[in-house]
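Bear in mind these aren't lab numbers, they're just calculated from the coordinates by the rules spelled out. These figures come from a predicted structure and were not determined experimentally. Cβ atoms are built from the backbone, for glycine too; each structure is taken alone.
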Structure I
Amino acid sequence: MLERRTCERFVIPGSTIAYTLHGFFKKHQPFPDKFYPVTDLSKGGISFLSDIPLRENKELSVLLNISEKDSPFQLEGKVAYISLDSGVSYRYRIGIQFKPFGTKEGLNSLDNLNRLEELEKTYSSGRKQ
């Protein structure tokens, strides 16, 4: 698992996610059509706004949608925190910690880690222009 402090957070304007919760029969459920706005992202996790509270430590799959021209990609993780959001549209801010990346079953793919690294280079506040 990547530590939150070692991963720079960045914002991708207009990015959204859909999620599906894991459960005894729910691990391979299709993603709903409801997408939520992403507030920030890193190689270690993602935070987003939601109108539905989730339970901490609950495992889930997220479908990250960057833009209309890029295909969405799926990441596995667990709920790290839930906090109330002062925004008008959504009541909660939810943080997801990604599962480790690797080649074994149950891990996030190394291809997805590479995609996140490319996004970090593109959208990081410390990038060279």
Structure II
Amino acid sequence: MSNHEKINYVELPAKDLPLTKLFFSTLFNWSFTDYGAEYTAFAAEGAGLNGGFFQSDLASNSQQGGALIVLYSEDLEDTLEKIDAFDSGSINKDIFHFPGGRRFHFLDPNGNEFAVWSDIGIEVA
């Protein structure tokens, strides 16, 4: 399969790179490679897509026009509980239904918004 003209990488701002790495490695088992003091990359093996976080005071959020990165979960409630229990993350939209599944939104320690969705437990008409 060709990678020509397919999404290949995503970059997000991070105020606190060490806390960002702790958050995503602890909750989602992502691995990171540092490239200097102001950039860390994550690998597709853990995250599903290659990408990175760059040092910045900005945050990406869909209400301000930022792209929404959406993760998949086989156990939506468990994933929500893990994020909610982590001191530096927060749930900003509780679980809701949408056509084809359910999802919730959360903020990482930097204020970047992500969503998690699942189609498990959804009745197919």
query = From which structure (I, II) was Rg and Dmax of the Cα atoms in Å calculated, if the value obtained is 14.1, 47?
reply = I
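Name the one structure among I, II that helix-only ellipticity at 222 nm (-39500 (n - 2.57) for each DSSP H run of 4 or more, over all residues; to 500) of -6000 was derived from. It would help to have the intermediate numbers written out before the result.
Details: I: -3500; II: -6000.
That value comes from structure II.
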query = Once distance in nm of label points 7 Å out along Cα→Cβ at positions 23 and 47 is calculated for every structure in I, II, which label goes with the largest value?
reply = I
query = Given structures I, II, which gives the highest value for distance in nm of label points 7 Å out along Cα→Cβ at positions 39 and 63?
reply = II
